[in-house]
Structure I
Amino acid sequence: MKLIRDPIHGYIEIPDRLLPVVSNPIFQRLRHIKQTALAYMVYPGMNHTRFEHCLGVMHLSIDFLKFIKSNSKLDLDDEFIELIATTAMLHDVGHLPFSHTFENALLVAKEIYGANVFEKGKRTHVEYGIKVITEGISAELERIFKNVDDPIGFITRVLSETPSNRVEKLATLIISNFIDADRSDYLLRDSYYAGVGYGKFDIERLKRLLYFDNEKLAVLDKALPIVEQFLLARMYMFQNVYFHSVVGLYNAILSQAIAHLIVNDVISMPENLDKFLTFDDNLIFSKIHHVRSELRDAILYRKGFKRVKIEPSNECIDILESMKGEIYEDVRSSGGLFVFHEFNDVPYRERRDEAVHILTSRGVETLGSKSSLVGSLSEIKKIVVGYHTSVQSLGEKYEKIISGCVKGR
């Protein structure tokens, strides 16, 4: 077992069986993928990467499983625990440069500039991840988990959220759920590096009260305040950090720069493993001189761009969304010097197969039936409009539109 010091979890223990996976270039590449793209333009400490986040998710998944196994009397051996931990560790290996901002750049390249690119929205990295795991590390994983039937199938079904049995269902819920190891780590980690307290919650108490009941991940009813604390922490992080207007402005500028690199064939999507291994943040920075100087200087030196500072109301957002054709044309005609960035997140919703479950003396109930708080968690919608000082007239045009609908509400 190897110990790694971590500012969030103290010591992270890596089981011997997983060391070859950590050392594999596919995983080591994550050292060069920023977790939160250009958020460091606003929060200078946010230079952390997907590498340490994935180690944190692995660590939490093992902790979650140990407590769930004990609480729920599950027959789950160490090999399956470590297979689930490996899946958790590999959940982000498909991320492209600057994480979700690259996924947004693909959408910009496709919808605004007409590029023929492969994109699956926020699931793009999952598709790439399954591909690189299958092509680049499957033999190693089959050797490590030689006593497990079809470990690669297990990993790909869990990551694609198509579990075929009870253990795969448990693994899927631990890695991708309203309350899971992934969200738990990124809230605590991003909050720490941003230097804010918004993302903090009682993780030690939460993981000790987890159960797996009737193929549902549930928390004991006395953990209800912690669940509410978790959901509020996530909402506050989205409102104040991830959806910060200036963070949005610079990630929109970066999306334009990457889209231009794609459209002008300066970079192309990785078609093989060797190319994928070098497809990281460093590659984008090495090509940034190929984009127009206004975009380059904004990304490197934080200069030249402004944003419309009037906060659009929901009515304004609806009006702007109805103007998308005109907005896209303004983006194109300005060569990306006018930028438009949409934020959207749902803090919590309950559907048939998607809910937080609470274990009570009467059985498993949904969070909505136990908490009056969650009903007040509404969808977060936000739009950031920015422009380079050389296209001031476009900025004034949209400032007038937004100002008009704000005053008219």
Structure II
Amino acid sequence: MSLAAARRVAIAAQGLDRARPANVTVRQLMGMYDRIGLTQIDSVNVLARAHLLPAFSRLGAYDVDVYARAHRGRPPRLIEYWAHEAAYVTPSVWHWLRPRMEAYRTGGHWSVALRTHDDVVREVRGLVEEHGPTTARQMHEILGHERAARTHWGWNWTDAKRALETMFATGGLVVARRNAQFERIYDLPERVLGPLGPPPDADDAAVELVRIAARALGVATLTCLRDYFRMGAAPTRAAIAALVGSGELVPVDVERWGPAYLHTDARRPRRVEARALLAPFDPLVFERKRLESLFGMRYRIGIYTPAAEREHGYYVLPFLLDEQMAARVDLKADRRSGALLVRTAFAEPGAPAGTAVELAEELREMARWLGLTDIRIDDAPRGDLVPALARALS
């Protein structure tokens, strides 16, 4: 398979070549999740919450209240768990992650926490059962009231927070949504999801998770398939073997990339038309080696790098234009002034002549989505694309 064909398959598998709807409904949002399997959650809010950006990239300017509607109901359409990192997934995907919860209960640092703080875990779960959906902060407040009557409790706020996180990881509690302060709201699994039944077999779950990853990626190496849901090497290999055996995955050799696997249902378009700003945690780019192999873009997020060492900026978004990564921009939503701030803009090697014009249109769409009335180039911008982008925005 040519590298260009693999790029097109990857873009199409992520739904980035599809026409954006005029009005985004819960059904369309869930259609996106059916395609890509997950959206990563991150607390950085310099532009928008990380999980909101992939929907903008694929669906355009949408009312973010569609997420609130997706979280309502029992069961909710979306639930949080450790999938790639912390991520929103469907309850169906959450079900296939249950063997991971079982493994956390029996091995690793989560199991140590369960054994070491068993009394705390039981007490905190009892309080969630008694008081209903609870944030860690609310649990702290509950404990403040309870201590007066139960002075024998020798544990503190940190213990309680650790207990909530431990139960979240091991399946004793679930997080169906976050509040306006972006705090996790913990609740009992049976109250959120209904009767659960036994977890699936670990081998069956591995096959299903690799299947979901393969559909989302279109074409992928073993490393890519393993990374999507952060799986172990051995279960990933076994799952790939099973899917190759069933004909769902087809081994291919990709030009300048090497051995990979093509999902049998993957679209193989001869050309794609796409225009999208991609969040640092977007499923198309979060596996950096795959991004570099497929698109030739060496990309690192700047939020973990000291300011003086940032090559391209702080919150840098790759810009996909048709079949290539054409640019990267460092963006900030300056909500106080109502402006989308462009701090850096760099063209990628071989970027099309119209990159600045297309990027300007996408920035206008993003500003509209974010409710910002202006797009402003930073007072001291960096990047070779800045002059052309400034003209396109004027």
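A short reminder: the numbers here are calculations on the coordinates, not readings from a lab. Since we're looking at a predicted model, the values are computed, not measured. Cβ atoms are built from the backbone, for glycine too; each structure is taken alone.
Summary table
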quantity	calculated
Value 0.20, calculated as FRET efficiency 1/(1 + (r/R0)^6) of positions 160 and 320 (r between Cβ atoms, R0 = 35 Å, to 0.05), assigned to which of I, II	II
Origin of the derived value -13000 (helix-only ellipticity at 222 nm (-39500 (n - 2.57) for each DSSP H run of 4 or more, over all residues; to 500); candidates I, II)	II
Mean count of other Cβ atoms within 10 Å over residues 176-183 from the coordinates reads 21.5; which among I, II	I
